[in-house]
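Presented below are the structures under discussion, each in the form of structure tokens.
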Structure I
Amino acid sequence: MPGPMQTRVDVKLCKKCGNTYPATIDFFPRNRFKNFVSPCRICRREYNKKYYSDPDKRAKHIQDTIDWQRKNREKYNARLSKYRIKNKTKLANYNRKYMGKWRKLHPNKVKEINKRYYEKRKGRN
């Protein structure tokens with residue numbers, strides 16, 4: 001039993017590398033069915049890097065994701081709109097930064113877009 005100033009830390013064994021780590025989300029990602037998954041974050045990262053570096057598997061994963069989004073359109077749109085509401089400022093900052101870069105790289109397109117915008121609204125007051 002720990003003393004008054006000590007706290008008990010549960011440890012978990014990584015099934016892949018055999019190392020023991022504290023059973024926290026810093027070392028083991030959460031699972032929906034259990035508290036933590038068996039491989040540690042380091043081993044899981046290495047596995048994912050190796051798995052998705054294969055172009056065929058990567059292409060299949062992308063296609064499966066697109067198929068799921070088309071099949072579950074309402075669920076996907078609900079999740080996307082919820083994310084956009086939750087991360088409004090983060091997305092606005094990202095878009096501002098990205099559009100600034102795009103404008104610098106494509107000045108002729110920006111002029112063309114601005115010209116069309118002006119022509120479309122020229123007669124309005």
Structure II
Amino acid sequence: MEKNVYPWIGSRPISDLEAPDFLAVARRIEERGAIESAHRILQNCGQVMRYAIATSRAHRNPVADLKGALPPPPERHYPAVTEPKELGGLVRTIEALRGTHTVRAARRISPYVFLRPGELRHAE
């Protein structure tokens with residue numbers, strides 16, 4: 001926010017900001033090729049505007065009008081074991097890794113439950 005938003009619109013009263021102001025900020029970021037960052041900045045600006053509405057500093061959220069204004073971020077494909085023969089090597093590698101008892105247990109169960117690490121960490 002300090003690098004991408006404040007220099008452009010930070011000095012203006014929040015109630016004076018309109019959708020084109022936020023879009024111009026997002027487009028500057030998008031031009032650098034940082035499409036995901038542009039989406040995150042709009043999301044953060046939307047949160048700020050919602051807070052401004054809740055505290056009577058603004059009457060509406062112009063960022064909400066920008067839904068779909070930016071191209072979607074490129075799809076990312078993460079590496080995955082897709083061959084049964086490769087699964088055995090993955091399991092052997094996991095077994096060989098060191099760590100605390102909890103970390104080793106989580107690593108051992110992870111190939112069987114298909115959870116993200118954060119989801120596994122919070123599982124009960």
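What follows draws every value from the coordinates through simple rules; no lab data is involved. As the structure is a computational prediction, the values presented were derived from the model and not from experiment. Cβ atoms are built from the backbone, for glycine too; each structure is taken alone.
Given a computed value of -16500 for helix-only ellipticity at 222 nm (-39500 (n - 2.57) for each DSSP H run of 4 or more, over all residues; to 500), which structure among I, II does it belong to? Checking each candidate, the match is II. From I, II, which structure was distance in nm of label points 7 Å out along Cα→Cβ at positions 56 and 88 = 4.7 calculated on? Corresponding structure: I. Comparing mean count of other Cβ atoms within 10 Å over residues 72-79 across structures I, II, the highest value is found for I.
Name the one structure among I, II that relative contact order in percent (Cα under 8 Å, 6 or more apart) of 18 was derived from. Before the final figure, lay out each step's value.
Numbers: I: 10; II: 18.
Traced to structure II.
The value 34, 30, 21 for Cα extents along the principal axes in Å, for residues 48-103 alone was derived from one model only; which of I, II is it? Can you show the working numbers first?
Working: I: 34, 30, 21; II: 59, 32, 12.
It traces back to I.
Who wins on distance in nm of label points 7 Å out along Cα→Cβ at positions 8 and 64 among I, II, i.e. which is largest? If we compare distance in nm of label points 7 Å out along Cα→Cβ at positions 8 and 64 over I, II, the biggest value is for I.
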